[in-house]
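Novice: Some structures to go through are shown next.
Rule-based calculations on the coordinates, nothing more; no lab input. In this text the structure is predicted, and so the values were computed from the model without any measurement. Cβ atoms are built from the backbone, for glycine too; each structure is taken alone.
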Structure P
Amino acid sequence: MTDPAALAELNALAAALAATWTPALPAPAVRLSARLTRSAGTYRPPGTITISRHFVDQYGLAATIPILRHELAHHAVHHTAGRRARPGRVRPHGPEFRAAAARLDAPRHAPAFAAPRTVHGYRCPACGWTVLRGRRLPRRRRYSCARCAPRYDDRFRLTYLGSWREAS
């Protein structure tokens, strides 16, 4: 489903929606990414919209259009309210965004979707308890097993097992 034709159609739709805005917005660049596993789409100023390849594969191009509209609302806010406001004054989903989203008929949230997640594993050397985390623990810090010791104890220091991809 995530063929170049779908990407070309998303880029054409984004350019058409940006052109209908008053004043006309610069056309954003739309790209698909397999690295987006938690959110269906993101917007990065000054004009890059990234859509999750997993979302497109699961729901199809028709369900991706509302996500594109949502990210285009961020693009509109950046190019209108974001420029005249002081930095940090425009909230990501604040009143300016809600007005732009209503104008574009964009949803506030995307439906949940399944995507492979990277999992980092840690094990207690004493009791064998395994901790699975979505993010790796900082290397400069040390952690011990909470089941074996209420405070940090080097005897129960968690050992890193590695990372792997899991289907959700």
Structure Q
Amino acid sequence: MWLGGYLRARLYDPVQSSLGDEQVVIFGWLKRVTFLGSKLDQCPNCGVVGDHYLVRNTYWGHVFWVPLVLLGFRHGMACGACGAWTGISILEMRKALRDRLLPLARVRPATGQMQQAIFDETYRRPSEAELFDSVGVNPKRGLFDLYFKLWPPLALALVVAIVVLAAS
């Protein structure tokens, strides 16, 4: 998703003492979605028991489609059937990806039916946590995930460098 525009500016040429050629700068904001993992759950919106995708949405300010400024981010879980969004804090998401467990306190009416179906096949009744809490982690999240993680120290280093150079 890209929203933005362009900026036209005339550059002053001191040699000719006049305005030079026009320059165009394309800027705006874009949204990147990173698939972090998935889990089985029952959607509170549509009631389907199926895959729910753990995602991170990042919003960036860009110049010439190069993301330079992190405008914000949010973590959550999206239903694979209807796309309903359940927000999850960054700390919960990090813990879930590390431990491979994401327990959510929600009502799941289909739990009894699933437990009975599994019991009929295996003669063992799983708990609700065994059915719904495990998380499959995506090991290949892409370069944008790495950029998101490296951006804060890089931005801080740039600010420090600018301050040091301005002071000297």
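Novice: Comparing distance in nm of label points 7 Å out along Cα→Cβ at positions 126 and 158 across P, Q, which is largest?
Specialist: Q
Novice: Something else now. Starting from the value 5.3: which structure in P, Q was distance in nm of label points 7 Å out along Cα→Cβ at positions 102 and 150 calculated from?
Specialist: P
Novice: A value of 2.2 was derived for distance in nm of label points 7 Å out along Cα→Cβ at positions 30 and 46; which structure in P, Q was it taken from?
Specialist: The read-out comes from structure P.
Novice: Using distance in nm of label points 7 Å out along Cα→Cβ at positions 78 and 94, single out the structure from P, Q with the greatest value.
Specialist: Q
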